[in-house]
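Student: The structures come next, written out as structure tokens.
Each reported figure results from applying straightforward, stated rules to the coordinates on display, with no laboratory input. The structure displayed is predicted, hence computed values, not measured ones. Cβ atoms are built from the backbone, for glycine too; each structure is taken alone.
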Structure 1
Amino acid sequence: MNGVHDMGGMDGFGPVTFEQNEPVFHADWEPRVFALSNLAFATAGINIDEFRHAIERLPPDRYLASSYYERWLGALETLLVEHRVITREELIAKQPAGIDTSAIAKAVKTNGPAPVKDRLKAPRARFVKGDRVRARVINPSGHTRLPRYVRGKRGVIVRDWGVFVFPDTNAHHAGNKPQHCYCVSFQARELWGKSAAQRERLNIDLWEDYLEKVYVESDAPKSNARSAKQKTHPQRSQTRKAAMRKKR
């Protein structure tokens, strides 16, 4: 889905600050949220892609105002209600007085892809190292790991990481749809324009369904080249046909 969570390439959110000797957790409640989330994965049948999508579906104002583990908490509340482990009313009843409960477990509803049958065998890779590819231009209502800033942009395959579950279907329990995931390298200027540094590149991991091959003249399909050649010399082919008729 296209939402405020997909911040790549966006401006206006202030500088990224680095905390020296940053602790794993900043508050006492954060490790409890971490533990409860992992417990929910096992007991409620929640998968990691579904959890990520629940974070994406938080109301935009709550998402932007929340810290890292506050987003985890919001996603956990949403999924526990959706999986009928707890009701929204029970959650609200546990909140301290004065807390705004309007955004609790009020995630945006989305539609996932059509269910697919899981493959028994690992699929063959469609791309190899060095292949030129283009990220597809898609705008799914449901979960995706394809950032907006690379859609429609051209890159090069630099590594095949192997076969993994497809996040777009897995997040909606619509099938695993296992496929190859590649490290794709994009030139900074391809993504950001001429203002970007000429030598800079960005490497991003993208699943096979996000990519389409880009052909150049040297590796274009021969059938296309042959038909193009025939179209370039229509008079020559007509002359040959006339000569054949005279011989007969």
Structure 2
Amino acid sequence: MRKNTLITGAGRGIGLGIARLFAKKKHNLILTVRKRNQIGNLIKLKNENINIKIIIGDFKDEGILKKLKKIKKIDNLICNVSGENTKFFTKVSKKELDEMIKTNLSTTFRIKQIFAQQMIKNKTKGSIINISSQLGHTGAFNRSLYCMSKFAIEGLTKAMALDLGKYGIRVNTVSPTKTIVKKNEINKQTKRLKLIKSKIPLNKFSTVEEIAGIVYFLTTKDASSITGTSLISDGGWTAGK
């Protein structure tokens, strides 16, 4: 029987890469996107002869919860939606703080509750995967809000794993370093990317395909004893200086 996998933030970047891999693996997909114009990126996945449901909504708006509650059964939940902020600590506004908490924490927290409750009710030994970041394991300049939210996700993951383990539900994070999502990105941000790469011992960025592969692995039988941890794909950044 085919698995049902829900992927949030599937309209572009890492989320789209994950959706493409799970489509090739013949999972039926429920995909959330923030903008209607992102749907075009997902239509081609129907060529894999799978069922696809696309939900449009902004995670700053709790209306998306009502749409997601209508889903009857999933086997895997992959939470990829994430806000960004690159301001110096004292320049962060209350509005930005509230929006980051809403997008990266509170709405996704409630989505995890909804589907964890559903898995328990259906006796589904499912997998919940949070796309985190290496900045959930180390600090960075001008990333106070982002680091705050990702450290919170790492802590939430461990606590959820303890609570849900008795139901056979596994909870993990995947934590990439800088991931190249567009081929022309390297040419546009040469100076910044050279600085980032200089901090990576393997001297390489993560790729969308690598991250998608790690996420898929965590949903398989080979990962059936892995829960409450983070798979960090950062080229050695957080290993130490």
Structure 3
Amino acid sequence: MIKTSLQEVETYLRDLGLKTGDKVLIHADLRVFGRLEGNGSGLLTLIKDIVGPHGLICTPSFTFSFPENFDITHSKSNIGSLTNLFSEFLSVKRVPDGMTSYYLIGEDSSKYIDNWSNSSYGEGSIIDQLSRDNGKILQLGTDILSPIHFLEEQVTVPYRTLKRFEGLIIDKDFSYHSHTYFYARNMDIKKIIPDPIRSGFYSDLSNSIELFGRELRLFKIKEFIQYGLPILRENKLILVEE
């Protein structure tokens, strides 16, 4: 089996241009590294050390719990193994969102949570805030890219509807009712995978490293939005099968 040390990962990240002060949304399939040193236990500390005290790292921890209860500490995400590493990090915070929550690590974590607008992908969402702060996407062995749904909401694609989901948030010994506005897809509509917007963006992207047949990428969220918005505005059905 392929083995990757944390020192090798650090070299990849610095070669991509990850640096002090970066605010980074991470999408990862850690299998890209094969057997990662320490089973990945030091990965987040490594990334946090690179971005430094004023940087931010975050990842989706979606549960789609509503209308059932959402427990900030105990509700498990099925996104992947990276969420487990985030959940165990000492200083991690979690957006109190019973649909599309995020784990955040960094001194600005509370600011992002306080400014969250109860929206999954609209104005004031975590994606929107990161974009406004010149945030970046770090992809490790995956093509997943959640800002694609930000684009869909921006142009009001006809196959999604803005819906309000409600439920109970449990925060240790405190609980309260809350809601999330989620841009839900009509389940009769099939997505195109891989879709042409992401495929085109990735093919034009120079800042990537091929690793064992898969890609490591780092780019600004704004770059993807500026690339994808005009394409989706011109053809609002380009992401789905007609």
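Student: To which of 1, 2, 3 does the computed value 2.9 (distance in nm of label points 7 Å out along Cα→Cβ at positions 177 and 201) belong? Can you show the working numbers first?
Tutor: Details: 1: 2.9; 2: 1.0; 3: 3.7.
Corresponding structure: 1.
Student: Next question, about the same structure. For structures 1, 2, 3, calculate mean count of other Cβ atoms within 10 Å over residues 129-136 and state which one comes out highest. Intermediate values should be presented prior to the final figure.
Tutor: Values: 1: 15.9; 2: 24.2; 3: 18.8.
Ranking 1, 2, 3 on mean count of other Cβ atoms within 10 Å over residues 129-136, first place is 2.
Student: For the read-out mean count of other Cβ atoms within 10 Å over residues 9-16, a value of 16.2 was computed from one structure; give its label from 1, 2, 3. Each step should come with its number before you reach the end.
Tutor: On the way: 1: 7.1; 2: 24.5; 3: 16.2.
Of the structures listed, the value fits 3.
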